[in-house]
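Quick heads-up: structures coming right below.
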Structure P
Amino acid sequence: MSLAPTAQSVLEHLCKSVVSMPEEVSVEASEVSEGVVRFDVSVNKDDMGRVIGRRGRVASAIRTVVAAAGSKDSVSTEVEFVE
């Protein structure tokens, strides 16, 4: 069971929709502090630019949507894209 199931499923869906190799998307959730969940997203290195976008716009949009989904799980979220 995830710490924030709604936020995690939304994050996975968004990332898989953006990349060219969705089977290589993985999301790990960890609790940073009380009520704060951090998601580490790893994608194929060729897809990193797609997930981050120009000037980080795609990454920012993903973080915003995941934060909204996290409120449904009653948690704050942090999303980090790792290589």
Structure Q
Amino acid sequence: MISSGQLRAARALLGIDQKALAERSGVSLATIQRMESSDGVVRGVVDTLTKVVAALESSGIELIGENTPSPAGGRGVRLKD
């Protein structure tokens, strides 16, 4: 669904810290910290992951999944048009 690198990159593009993402998504700061410190794809409760992804998307982030059409290929993150 989302990798820890994508999560950190998305926050950087938005210019927000972990606390702001926690507030926007309605999950705890500790959960955001755990997600970002994991290796590779973030694992956890589906509802929690969905809340974080929804908060990023509503803030203007587009997540690029593995094998999704993208000029450079691979996973990524970008601002929506």
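Upon calculation of helix-only ellipticity at 222 nm (-39500 (n - 2.57) for each DSSP H run of 4 or more, over all residues; to 500) from the atomic coordinates, which of the structures P, Q produces -13000?
Values: P: -13000; Q: -15000.
Considering all the candidates, the number was obtained from P.
Given that relative contact order in percent (Cα under 8 Å, 6 or more apart), derived from a single structure, equals 37, which label among P, Q identifies that structure?
P
Rule-based calculations on the coordinates, nothing more; no lab input. Here the structure is a predicted model, which means the values were calculated and not measured.
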